[in-house]
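Student: Structures for review follow.
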Structure I
Amino acid sequence: MGMKMPKVMGCSVENCAYNADKNCHAMAITVGEPAGDPSCDTFFTAEQHGGVMDMTAGVGACKLADCKFNKDYECSASGISVGMQQGQPDCMTFEAN
């Protein structure tokens, strides 16, 4: 049985180009940069918000091998949330092994 891509169930990083009404509208995000940190590697700022407005982002990849939800660099959580932590957008669902 194949894995389902977990969704970004909420994002409180309002200055991200993909955030509209606390929802992420990128097709998929990557978690895990800089090294060893659960930050959203897809985050960037822009004057105009973009993405696909009629969809919610999935987690396309997770670079954090030490997260309990990481299975071969894919996220196995049922869904994640993203928020600001120490000045950067982080996966708030991250749990170390």
Structure II
Amino acid sequence: MKWSVSIEADGDRILELDEIVALADAVSTMEGIASGIGKMSYGAQVVIEAETSDEAVNLAVPAFIQAAEVAQLPAWPVARAEVIGFEDEFEEDE
């Protein structure tokens, strides 16, 4: 099952456009998008293939941390992680 996982890391300074663009590039392989321009946090929403929502988060968080390292962002702590299952959304609409 595919899961959409949103992750955010909070820090102590305002982030610049080029930093978030670098994060967007780093998460693009996971169908990801990045956020955080002008904020004191950076985040990403990525697509993860996993059996359960817990497994999706357990896979997404280290991938997010690695993407932040590739983007040369500060190693801020992960403050939030939320998950949504794609198939669940479609089943509810039917």
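No value in this document is a laboratory result; all are computed from the given coordinates. Just so we're clear, the structure is a prediction, and the values are computed from it rather than from any experiment. Cβ atoms are built from the backbone, for glycine too; each structure is taken alone.
Student: For which of I, II does distance in nm of label points 7 Å out along Cα→Cβ at positions 10 and 74, calculated from the coordinates, equal 1.3?
Tutor: II
Student: Thinking of I, II, which structure, once distance in nm of label points 7 Å out along Cα→Cβ at positions 42 and 82 is computed, gives back 0.6?
Tutor: Corresponding structure: I.
Student: Of the structures labelled I, II, which one yields 33 when relative contact order in percent (Cα under 8 Å, 6 or more apart) is computed from its coordinates?
Tutor: I
Student: If we compute distance in nm of label points 7 Å out along Cα→Cβ at positions 50 and 66 for structures I, II, which one ends up with the highest value?
Tutor: Max of distance in nm of label points 7 Å out along Cα→Cβ at positions 50 and 66: I.
Student: If helix-only ellipticity at 222 nm (-39500 (n - 2.57) for each DSSP H run of 4 or more, over all residues; to 500) is calculated from each of I, II, which structure is the one that comes out at 0?
Tutor: I
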